[in-house]
Structure 1
Amino acid sequence: MISQNDLTKLIKQLTKHYGDLESAIFHLLAQYLKSNDLDDANAVYQWELQHNNLINDFTKNVVDVALNYRNVALADVKRLMNIAGEQIDTDIRNELVKLTGQAYISGGAQQIIDEQVTLIQNNIDVGLMGLVNRNVPSNPAANVYKQITQNAVFQVTANGKPLSRAIDDNIYAWVYNGLPTGLVNRAGAKLSLEGYSRLCVQSAVQDTFQKIRMRAMRDYHVTLGLYSQHPASRPACAPIQNKVINLVPPEDEHFNPKYDSIYNHGYGTPAGARGINCHHFISPWLEGISSKPQADLVTPEQAIKNGKIQQKQRAYERAIRQAKKQLMMAQQLGDEKGIAHYKQLIAVRQQRIRAFIKPYRFLYRDYQREQVRSFNGDTSQYKTPARFSGAINKRSQHIVDFKAYTQEEKQAQNMYLEISQRKKANVVNAIARNTGFSKKDVTTIYDHLFTKQHVIDTGEEPQYFDPDIDMAKSLMRMINGPKLKDYDKLMLQHELYESKLMDYMGMDYHSAHELTNTIYNYQEAVKKEK
């Protein structure tokens, strides 16, 4: 039987794509804004001009990302809503067969499911409307991009803040706020893409659950229900918790005057009984057959008071999630200062929530509400070398000059260029942190791949390594973390050993490469997984 806990898991499953979409866009945003050589960023207005010239390309890629995630998400919504809806319908009708002694009656659950799937699609599309708009002034992600560049320049020129620090701090601020949708909730608060999608999905899932059950009870002519009870409740639900209620309005011919009606408590409205975010459960109840309600857990007054206390816990949970998102962004940026700050902030907020719930027996630590999904997507395909024209650092020039003839070579070139345009220290720190290799060894590997020229065969002129797609993907995973392929660290071992053979033993590349493969054969490991 599907429980409220199962519905919560379903909501989480359905909203994950929209959280991933928001993460993907922030990931793309960081790639663009950090594409310059920030070691030498004194010409801040040149930096601003360069990145203003990229905004059309950025917007185009945002649209592509948004449409891709939308299509995947909506396919999941349709599939999972059908599975869950059919199970809800089967559960309640089997329960009613046992309660009433009647034969199994098939219902109209599919119509309800289809209506709710369409409702989710339409509502989500309203939230995505701006992100799929190719007109730069109308795209919220493009507006965030512009605001970050403008604020960063102001903080550098007016406050003397280093450009890299200004960019990072502004990105963190937007990660905290989330991508704007231009929509607000009932309280007038602005809704981010993730927050709005969660609201839409949560409302539709709960509505589907309730409508299917109510439809089945009508089919079996059951007009009374037992309203479940929780220690914390909204004002509309508190008076009818653990009470038998009419499931029809007072004017209905089947209304039983012995009992209150759910329609007297805002049923069908967002803040009413079984409204948005309401987790109460209505069980079918037959007078003279069903068991009497158990003793009340709390009084209505105490339930309302507890509900307000519980809302404070939800605020603590949101604050923890926001700090965790900022930590993941700091890890992507390779910002050691930011990483340390947000780790400490998370610890402080976790301590606060522990202290907050301790005096209240009805509260418990819900770790799922404090979790955030790690973003493991690859947005490198949304880059082109042309976007880096203007402010290419010296160690990146040979990558720009590389002639790519296939799609794979172009993708590898883009990824290599993105890595080499970042601060070297940030790249080294990120790889060391995510792999456990020492910074010294990672620096050696970095120089081997990006800054040094090598003799490929004895007697030839030294040259740079060409971009390699498998190595590029391994490097990006090790920079962004936390999930790595089994062979990613093998690549580091290979490159470190190969560099030592070339630097200290004087071997040419081919000789060193073949010898290294006898110990650390990275390409063979990649082929096996493919």
Structure 2
Amino acid sequence: MSKRRKRAPKPDLFIDESGQLDLVDKSMEQQTLEKIQVECLGMTFEDEDNRREYFLNKLREKLGDSEFRKIEGFPKADDKDILKLSDPPYHTACPNPFLDEILNFLQNSKKENSLDYTKEPFSTDVSEGKNDLVYNAHSYHTKVPYKAVMRYVLHYTKPGDFVLDGFCGTGMTGVATGYCGEPRILKELGYKINNKSEILNENGEIISQVGARFAFLTDLSPVATFIASSYSNLSDLRAFIKEAKSVLSHLEESIGWVYEFDGNRINSAVWSDVFLCPNCGQDIVFWNVARKNGKMQKSFPCPACRSVVGKSASKSTGAVKLERAFETQYDPVLKESVRVPKFVLVEQNVKKGKKRESITLTPSDSQNFHQTLRNEKWPEIPIDQFFPGRQTNKLINGSGISHVCHMYTPRALFVYGSLWNIELSSYRHTSLFRYCLSSINNYISRKQGYFGGGGGVSGTLFTPSIHIERNIFDVLRRKIQNISSISVASARKVFTSTQSTSDLRNLPSDSIDYIFTDPPFGESLQYSELNFFVES
């Protein structure tokens, strides 16, 4: 890592009231904040910020209602955090108190339903569309592709109907209801559309009608409803993409030196766990002994005493299980000395001209790297500890990781925290920026193994002994570019609520036309433990 270079601020940046350098271009901010009137629930507001502020004040009042807070699944959070994450009436990081008002308003303008409703049972392949750009814009433990959900929604509902998904996850049902009004997507599914906007199947039979439906999405997880709400707000992204790229470039100019080594730009790096030989007590850098012909070896000789060892004991090879090595060091995030599992930086892949080259690091290189970062002024980073559970216990007892912040390499944590703390020119742009950041979380954490695919082992908190660290600026820049080609219907017809589906008292009775249910897999996946990693 090269010594940090000091750069003079660019003239298009300005100083905010706190005296800190603001990363938002003035002209861009002014352009983004142009006054555009918006309508919401029959009311007209000067712009989106005024609309949000109006409903935030109403939500703030509602948070003082003790009965409201008794709704099952009400998050354990400060009011200020709930308000900061909410975009009412469309999304609240708590039970949505506006659902009654929303449904009454929409019901008044809804066409009368025919009393004779008859539909045959319907079934289709729920794995359809897993290679879709929209589906893959954000990862989650399990989710049904929106194209598969669309077929159900089209079969059972008509335009303007109200659809409920009580286990919404990333909100694919909300995407599906919106795309029911997009002829291009409908044709991709093999449907035909006549001049009456009726949808025909492959046999020429009328099965539905073109038109978006309204979606009401609930989930216990705040990160799930945040992602679901963001998915429904991906229209007209040009201003966001422009600002996000500018912000990213400005921050990279400021702290990009962390991804430099001997004047060369770092593309990626390799980190290795360190173990102790149970026979001689010698430190063993896993990277140095466990690889052979590009593959991981289950057992190998200790470099010092030559006894056969491995991550697991083996009767067939006679290997004895390695012990995990720990060290005590000062943690700049926890602001105290802590005992942590030992892992070291062993290799960095750098760009030299037009070529890439892997450079083996010495112990002093790794030590200098750690010391340089410890001396930096760190951004505000959550210091939550993992709670006991099936996946978290494996992490705590197996990898020795007790805090969420230790799920990242020091460099990744420093950069990721710096990016997360950036406030863009509007709530929407900040939310979309953090939507992009949360989507790369697994990919830039210690879950990312040197061997195997991106994002780590799905449905677990497993951290491999050899971890590949990506350049976060590169990863985020690609993610922002990828979503630039995504577009959803501009009219916001998705409403999210953070709560338990077992208590929907804030949703009026007899108000929903169709319920799409894709419930969680019970004990197969520990959702609360997996989500805690992102929510922290």
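A short reminder: the numbers here are calculations on the coordinates, not readings from a lab. Keep in mind that this is a model prediction, so the values were computed, not measured. Cβ atoms are built from the backbone, for glycine too; each structure is taken alone.
For which of the structures 1, 2 does the calculation of distance in nm of label points 7 Å out along Cα→Cβ at positions 368 and 456 return 3.1? Of the structures listed, the value fits 2. State the single structure among 1, 2 that was used to calculate FRET efficiency 1/(1 + (r/R0)^6) of positions 216 and 312 (r between Cβ atoms, R0 = 35 Å, to 0.05), giving 0.15. Source structure for this number: 2. Upon calculation of Cα extents along the principal axes in Å from the atomic coordinates, which of the structures 1, 2 produces 82, 62, 53? It traces back to 2. Assuming -20000 is helix-only ellipticity at 222 nm (-39500 (n - 2.57) for each DSSP H run of 4 or more, over all residues; to 500) as calculated from a single structure, say which of 1, 2 it is. Structure 1 accounts for this read-out.
Out of 1, 2, which has the highest value for FRET efficiency 1/(1 + (r/R0)^6) of positions 64 and 280 (r between Cβ atoms, R0 = 35 Å, to 0.05)? Spell out each step's value before the answer.
Numbers: 1: 0.25; 2: 0.05.
For this comparison of FRET efficiency 1/(1 + (r/R0)^6) of positions 64 and 280 (r between Cβ atoms, R0 = 35 Å, to 0.05), the top structure is 1.
Of structures 1, 2, the largest value of relative contact order in percent (Cα under 8 Å, 6 or more apart) belongs to 2.
Taking distance in nm of label points 7 Å out along Cα→Cβ at positions 232 and 256 for each of 1, 2, which is largest?
Structure 2 gives the largest value of distance in nm of label points 7 Å out along Cα→Cβ at positions 232 and 256 among 1, 2.
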